[in-house]
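In the part that follows, the structures are each spelled out as structure tokens.
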Structure 1
Amino acid sequence: MRRVLVTGGNGGIGRAVCQGFQDQGDTVLAADLPEHDVRDAGALAALMADFRPNVLVALAGGSLGTPRDEYTQEDLDLVLDVNVKGTLNAVREAARHMTAGDAIVTCTSIGARQPSPVTGAPYAAAKAAIGGLTRKFARDLGARGIRVNAVAPGLFLTGRLQGMFDDLAEAERREVLDAIPLGRMPELREIVDPILFLASDAASYITGITLDVNGGRYLPL
């Protein structure tokens, strides 16, 4: 039985991910507001030392309700602090207590891979940074047998993102759907299963990758 810590575990995707690990028999801790703020490195350090996770899934982040266009400096700081610093804090502190065979999964986004009609520049910058820190941690922790990978979801319409998508003009919503080769929006299990895979022994020789989960909307070379 593994100990799995999921930051952002009370969000729409987070709850589904927690349930997926629980269904496998793992012990799961959902770390989320108001009890757990990933911007607080000291609190995260204490949490990781107490729980000592075998698996970390760093989901805390998102555009956090900030505007797509006319964002303020406070909006920018919030998005960067939660997404980038929060992910870095969580990975760094979790890794202190991990051993060979343990795994970390971070969360970037299709919005970091190509321009998004739904989210703004702060979100794109933050999620792109997570891709970079994932590769760096994969290199640094590989010698200890700890794997670090990222998922890059497309538009999974939960919470605020559903509202943001609904606020788009009909032509913009149609453009999003038309750009997905599979021709449909995803189900939650279609991001949960890739995360479970990357955290599992089935991915024991995979580290430092970003797994795109977007129905083909972004097709990397």
Structure 2
Amino acid sequence: MKKSIAIDGPAGAGKSTIAKLVAKELGFIYVDTGAMYRAMALYLIRKGTDREDEKAIEEACRDADISIRYADGIQHVYLMGEIVDDHLRTEEVGNMASVSSANAAVRQKLVDLQQKLAESEDVVMDGRDIGTVVLPDSPCKIFLTASREVRAKRRYDELTQKGEKCDIKKIEADINERDVRDMTRKNSPLRVADDAILIDSSDMTIDQVKDEIIRYAKERF
């Protein structure tokens, strides 16, 4: 039976950074589900789909070809045969992903792929509904969070390091808006699984969070 670690949490909590480190140390495959939703969002943006038109999103997503492949242990996200890793972290894509990911057709298409990956590999998977919907039987569920101010600062630092000009107040407002959408959406809302361990990383280093998750995972496995 394959092992799995499910990490959920709000935008900017550091899920992807931590999940990659945990996967590397344990020798698991890291599956960035957020990147898959961002790839779908990028597809919708390129198609000119109105993010407020739920029916248009549902129809457009049917033709999207999104996959994850590994080369030398590094994950690459493919959209229509193109590697789109470098296009997925913009605010425009993130905001579209927060809206389009609430669409039932979008979620079902990507959840099926995520579950198939977990059936064939030991995985660390992060997202918004991994412990509650994608991997409900995972023995190791983590809900990783941080204060809104800390999450906004992390996102600001990430973008400015890439040379992008941004406004930290706008980033904080966007995070607040996305939190509300993620927690109140009808399909698979963001919530803490009943058997998940809650970790607030606001005052923790990356290594402290990583070590805490690995310690818990080894206990559960």
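Read-outs throughout are calculated quantities, based only on the coordinates presented, and are distinct from any laboratory measurement. Predicted, not measured: the structure shown is a model, and the values here were computed from it. Cβ atoms are built from the backbone, for glycine too; each structure is taken alone.
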Task: Origin of the derived value 1.2 (distance in nm of label points 7 Å out along Cα→Cβ at positions 158 and 206; candidates 1, 2) - done: 2
- [ ] Of the structures 1, 2, report the one carrying the highest value of FRET efficiency 1/(1 + (r/R0)^6) of positions 118 and 150 (r between Cβ atoms, R0 = 30 Å, to 0.05).
- [x] 1
- [ ] Assign the value -15500, calculated as helix-only ellipticity at 222 nm (-39500 (n - 2.57) for each DSSP H run of 4 or more, over all residues; to 500), to the correct structure from 1, 2.
- [x] 2
- [ ] For relative contact order in percent (Cα under 8 Å, 6 or more apart), the calculated result is 21, so let me know which of 1, 2 that is.
- [x] 1
Task: Ranking 1, 2 by distance in nm of label points 7 Å out along Cα→Cβ at positions 30 and 174, the structure that comes out highest - done: 1
